[in-house]
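Listed after this line are the structures, all set down as structure tokens.
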Structure P
Amino acid sequence: MSSKHLNAALKRGADRSAKVAKSVLEAMKTIRREMKANGGIYPANGGAVSKNEVARRAGIHPTTLFSDKQKRLGERVSRWCELLKRKETVGRVRVRRTYAERAEDWEARYTLVVTHLDLAELKVQAAESERDDAIAKVQKLERENAALLDQMRKSAAGKVTPIPKNGKR
């Protein structure tokens with residue numbers, strides 16, 4: 001192979017390697033964004049993040065990260081995955097456990113809300129009952145008051161004498 005062809009092949013290889021590195025780093029950023037948007041849990045692949053998952057997301061074959069040319073990039077991805085495993089909820093078992101814990105938490109919250117709703121409904125029913133009793137009592141007192149006023153008017157009609165002005169009769 002001539003040096004011209006060799007240089008062109010090396011340039012194509014370097015361009016391809018740079019393109020792979022760029023797509024892998026972009027896949028890692030995308031995974032991180034998705035995890036942040038999903039409460040710290042990777043939403044794809046059952047929550048598992050690995051070199052193979054990064055390769056899949058980058059659109060490259062998983063063995064690419066093990067090749068001699070991409071060995072440093074593969075090591076970087078491995079360190080990144082290990083860091084994620086230490087700091088985040090990553091891995092199928094941990095994600096299932098986290099989802100189960102979240103489900104239990106939401107179930108407890110739901111139960112608490114239902115309990116408070118039931119108590120509020122009981123309080124409303126008690127208040128409505130008290131209101132109905134008070135309305136009935138007010139209506140009864142209004143009838144008694146009207147009857148007493150009527151009795152007073154009838155009995156007082158002949159017994160009332162006007163008070164003279166200036167003390168004269």
Structure Q
Amino acid sequence: MKAWVDQPREEAFLFNPPFCGLLLATAIGEYGPMPVPVSFLLLPTVLHKRTRDDLPRSIRTTFVTWIQENSESRVLFTERTVSLKPHTRRGVVFAMSQAWLSSDSEGRLTANPELDLYRRGTRVLSDEAQECLKQARFVGRWFARAGAPSTVMALWGVRP
């Protein structure tokens with residue numbers, strides 16, 4: 001993994017740890033205690049514009065139905081997940097250092113229920129970043145209803 005100062009400038013702006021941490025903490029706050037492997041699916045889902053734009057408008061659309069109807073979203077998902085792994089790690093570490101996230105006794109990630117990061121975040125972000133945050137909130141709720149973490153990962157075509 002490259003040192004943060006060695007990242008290309010565009011990558012450093014888009015994938016900065018506070019923003020990634022905000023997205024992760026927001027999604028985890030909606031999901032509930034989240035198994036760590038599932039957290040690695042959040043950024044590739046939310047930051048990829050085409051996938052983000054294709055997400056359903058309601059959690060009534062099941063993940064299974066959506067992934068079957070939007071199979072093109074699975075194209076290169078594994079590669080995106082792998083390439084965003086370091087940014088997910090940095091985001092989790094940053095969020096934990098700010099007490100936005102913690103881990104429970106089973107090693108799952110939990111969001112600090114006393115913080116309303118979604119409301120705070122929307123005040124200072126650009127329109128596209130606000131859309132990412134809005135979709136992170138949605139994806140957290142949606143993945144929570146999607147079934148076992150292993151099912152969600154299998155449907156995306158990734159393994160822990």
Structure R
Amino acid sequence: MGEVRQARFEQFNLEHLSWSKPASMTKQRKIHRLPISDEAAAIVRQRQLLVPRGCPLLFPGDVPGQPVKEIRRFWRGIQKVVGIPDVRIHDLRHTFASLLVSGGASLEMIGKLLGHSQMQTTQRYAHLMDSPLRAGVDAVASAFRPRPKLVHDAEEARKTA
């Protein structure tokens with residue numbers, strides 16, 4: 001949450017659809033460059049139109065030059081309007097990872113996208129990999145299933161002969 005809260009426009013390359021988070025913003029204290037979707041880039045472009053000219057922050061706070069500090073009240077408002085009282089902000093990150101796993105993404109890829117430096121951290125999503133794995137073995141099995149054969153009607157064959 002802190003990485004997004006402190007994000008600056010200069011960190012986004014909207015042409016190449018990427019976000020480079022400086023080492024000072026990441027838990028691993030390493031630069032983390034990751035791809036962003038077209039939708040995320042559209043949000044950054046919208047923010048450029050809404051944020052006062054000259055402000056480098058994607059989400060400026062009430063204090064000039066400082067990022068937004070408190071978003072919990074804002075999140076509670078969203079929960080109420082959308083009707084998701086039990087959904088935490090961190091659940092969105094977990095859902096992102098779960099959708100990647102169910103789509104067949106490797107744990108290595110998911111770890112890189114989430115900025116995990118330890119594979120053990122990403123391993124918590126391994127149990128969700130059964131679905132794409134099962135789809136894979138089912139696809140191979142279907143290649144070996146007997147196919148129905150067309151049976152000719154002997155009487156019909158004699159009539160047309």
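For which of the structures P, Q, R does the calculation of mean count of other Cβ atoms within 10 Å over residues 21-28 return 13.5?
R
Taking -13500 as the value of helix-only ellipticity at 222 nm (-39500 (n - 2.57) for each DSSP H run of 4 or more, over all residues; to 500) derived from one of the structures shown (P, Q, R), identify that structure. Please list the in-between numbers first.
Details: P: -27000; Q: -19000; R: -13500.
The read-out comes from structure R.
Here semi-axes √(5λ) of the Cα gyration tensor in Å, for residues 101-148 alone was calculated and came to 46, 4, 4; which of the structures P, Q, R was it taken from?
Values: P: 46, 4, 4; Q: 23, 16, 7; R: 31, 9, 6.
Derived from the structure labelled P.
Figure out for me which of the structures P, Q, R the number 147, 40, 22 belongs to, where Cα extents along the principal axes in Å was derived from the coordinates.
Numbers: P: 147, 40, 22; Q: 39, 34, 31; R: 92, 37, 36.
The structure behind it is P.
Bear in mind these aren't lab numbers, they're just calculated from the coordinates by the rules spelled out. Predicted model, so just to flag it, every value in this text is computed and none were measured. Cβ atoms are built from the backbone, for glycine too; each structure is taken alone.
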